[in-house]
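Engineer: The next part holds the structures, each set out as structure tokens.
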Structure 1
Amino acid sequence: MGEKKSKASAPTPSESTVESSPTTKTVSTSMTGFAAQARKNGILGPLDCKPPVNLVDIRERHIRSRGTPSPTESMYQNYVEGITTAPNEMGVIVEVGRQLLKSYPGERYNQAFNKAFTGFPKNAGVNNGLSAPQPDFVEGLGVDEFRPLPIEDCVDGAVLYKDNPDSITLPHLAGEFKGPGKNMMHAKLQSAYDGAALVHGRNRALDSLGEPSTAGHAKVTTFTTDGTNLNLFAHYATPSEDGATKYHQYPINSTILTNSLQDFRQGYRQIRNAQDYAREESYKLRDQLKEDWKAKRSQPAPLPSIEDEPSRPRHSKASRSSKGE
């Protein structure tokens with residue numbers, strides 16, 4: 001959270017330069033060196049990011065009719081009033097969460113706010129020299145949804161939060177909020193890091209299946225919003241000529257939520273369709289991982305070959321006869 005970090009009286013490890021060892025320091029997203037280090041780690045700048053192969057499909061999904069009642073005029077007016085009077089970033093989060101975002105009651109499909117990815121591997125490449133990713137919002141399956149698969153042992157960094165039995169695991173959606181008048185370009189940079197981290201986790205999971213990600217296809221989404229503007233981005237990774245991984249963040253669509261009832265309805269539909277798409281991909285990946293784990297466990301153990309049998313010492317007749325004497 002941009003505002004919350006700047007107002008903190010004492011910076012926490014994720015909000016300042018952090019000493020991860022006596023000689024190594026990391027840079028947080030609120031520091032001036034973050035953009036340069038992110039670029040070194042393969043997180044591409046806006047001019048270098050290419051559209052994903054499935055961009056048309058993603059955009060069609062986002063504008064698709066939801067088959068549910070659209071927001072009414074009174075809902076729109078309530079939202080505009082709430083955002084207009086929101087004093088800070090937290091106020092924006094409350095209004096967007098209450099009136100715009102969808103929830104999934106009855107499922108272990110959870111949300112977390114402004115929580116550092118303490119379970120993310122420190123040697124992932126995308127986070128070299130940076131503090132752990134800490135999006136304002138992330139949504140995904142709880143770790144228990146993967147059981148009996150021991151996902152934390154199968155995919156490094158899949159479980160976002162250490163020592164948390166309800167940790168979100170392999171999510172496909174994250175978001176960044178800003179308060180009124182704050183820097184939305186900085187939110188975009190933060191979400192580029194968030195999205196790259198989620199892509200890294202997804203690709204490691206696919207690697208464990210022996211099924212690398214489909215080239216150029218984006219399955220991870222992020223958003224940025226100050227309550228007035230809503231921006232959605234698609235994320236994916238590609239290999240570079242030198243073998244390094246490059247992380248792309250490409251705009252899907254943008255909406256001014258407070259401009260009109262029609263625009264509010266459009267943004268409402270897009271963000272909720274993005275949530276549904278991320279949820280769909282989360283469950284799909286979970287099912288693939290569980291099926292692969294079960295298939296490997298059900299395979300019979302190979303029978304030992306003759307070469308595997310331990311050799312036995314041979315005794316001569318003389319030695320046997322001497323034993324008899």
Structure 2
Amino acid sequence: MTNTAHTIDTALYDAVTDALRAEAKKVLESGTAAAVIGWQAGRRRGSAVPAIVTDPADAEKLIFSPSCVNNLALYLTKAKKEVREKGTLAVVAKGCDMKALAGLMGENQLKRDDIYIIGVACAGVYGPAVQGNAPLDDSTLARKCRECAAELPEGADVSLGTVPRRPAFTPHEAAELARLEAMTPAERWAFWKEHFSRCIRCYACRQVCPFCYCEQCLCDRNRPQAVETTPRPAGNMAWHMVRAMHLAGRCAGCAECERACPMDIPLNLLNRKMAKELKELYGHEAGFQAKEKGPLAEYREDDDQSFIK
């Protein structure tokens with residue numbers, strides 16, 4: 001039985017959907033954007049999939065619901081040339097998506113003047129394997145949303161909706177991070193070794209990440225080969241360590257990598273640990289300054305170097 005005291009009122013999403021359709025139609029009719037990147041209903045009841053709308057009449061297909069989990073910033077990188085070639089783009093962004101957009105601007109993947117951002121108020125999305133139309137409560141809410149402070153995107157061209165007062169959910173990421181940090185180095189090594197041993201090297205985590213936009217990934221090269229490509233323990237460990245380092249100071253915390261992983265590897269836990277380290281060492285949090293390169297991509301004379309031994 002659902003505990004209504006810990007259930008989010010999803011009327012917010014219906015109101016945002018109506019406003020989104022009107023805004024998308026206006027943007028396309030006025031020529032402000034040649035295409036709107038958003039979500040539409042999927043084949044399964046209650047599901048949602050990314051959609052690119054170019055005809056104002058198709059704006060009615062756009063939706064916003066707890067099933068709209070995809071980070072649409074993925075479709076704006078230089079790796080998605082077929083999307084960028086459509087012209088000026090409008091993109092629908094949740095708070096975590098907005099942090100990814102800010103990061104991509106800082107890396108010169110995007111120019112702010114080239115995109116029209118439609119920010120949407122978000123009270124949370126479904127976790128993995130949750131059927132659409134389920135109540136949005138403690139048992140169905142995505143783990144990343146429990147401690148989210150970016151319910152309304154900042155810096156959007158237009159913001160739609162108002163977030164209702166949310167119940168206090170059981171924090172998950174902070175508890176998992178504390179449990180990880182309480183382990184000895186040997187225990188942490190065994191913890192990650194066990195998880196990474198399940199990796200089948202499908203690269204779903206890479207393909208769904210807005211920041212994995214290299215035309216050729218280092219881990220695909222074989223002359224010379226930097227990382228073993230077969231799904232064996234040594235190669236798996238190297239792949240995930242390389243990816244974690246490449247995302248350090250850049251990850252927006254959207255947790256798409258973890259959602260897409262078919263082997264249930266807690267990838268976002270690793271990313272959140274890296275984010276915590278960078279905040280403590282450099283006072284840096286990704287996604288809040290569009291012009292920031294990130295602490296691992298720039299040098300300041302006042303950087304704390306006490307950790308170098």
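Rule-based calculations on the coordinates, nothing more; no lab input. Nothing here was measured: the structure is a model prediction, and the numbers come from that model. Cβ atoms are built from the backbone, for glycine too; each structure is taken alone.
Engineer: P(r) over Cα pairs in 5 Å bins from 0, in percent, for residues 188-259 alone computed as 3, 17, 23, 21, 15, 9, 6, 4, 2, 0: which structure among 1, 2? Could the numbers behind the result be given before it?
Structural biologist: Details: 1: 3, 17, 23, 21, 15, 9, 6, 4, 2, 0; 2: 3, 15, 26, 27, 20, 8, 1.
Of the options listed, only 1 reproduces it.
Engineer: Quick check for you: by FRET efficiency 1/(1 + (r/R0)^6) of positions 108 and 196 (r between Cβ atoms, R0 = 35 Å, to 0.05), which of 1, 2 is greatest? Working shown, then result.
Structural biologist: Numbers: 1: 0.85; 2: 0.65.
Answer by largest value of FRET efficiency 1/(1 + (r/R0)^6) of positions 108 and 196 (r between Cβ atoms, R0 = 35 Å, to 0.05): 1.
Engineer: Compare distance in nm of label points 7 Å out along Cα→Cβ at positions 28 and 156 across structures 1, 2 and report the one with the greatest value.
Structural biologist: Working: 1: 2.7; 2: 1.9.
Top value of distance in nm of label points 7 Å out along Cα→Cβ at positions 28 and 156, among 1, 2, belongs to structure 1.
Engineer: Tell me which of 1, 2 gives 157 when you compute volume of the Cα convex hull per residue in Å³. Don't jump to the answer; show the numbers that get you there.
Structural biologist: On the way: 1: 223; 2: 157.
Of the structures listed, the value fits 2.
Engineer: OK, next. Among the shown structures 1, 2, from which was the value -9500 of helix-only ellipticity at 222 nm (-39500 (n - 2.57) for each DSSP H run of 4 or more, over all residues; to 500) calculated? Could you put the intermediate results ahead of the total?
Structural biologist: Details: 1: -12000; 2: -9500.
That value comes from structure 2.
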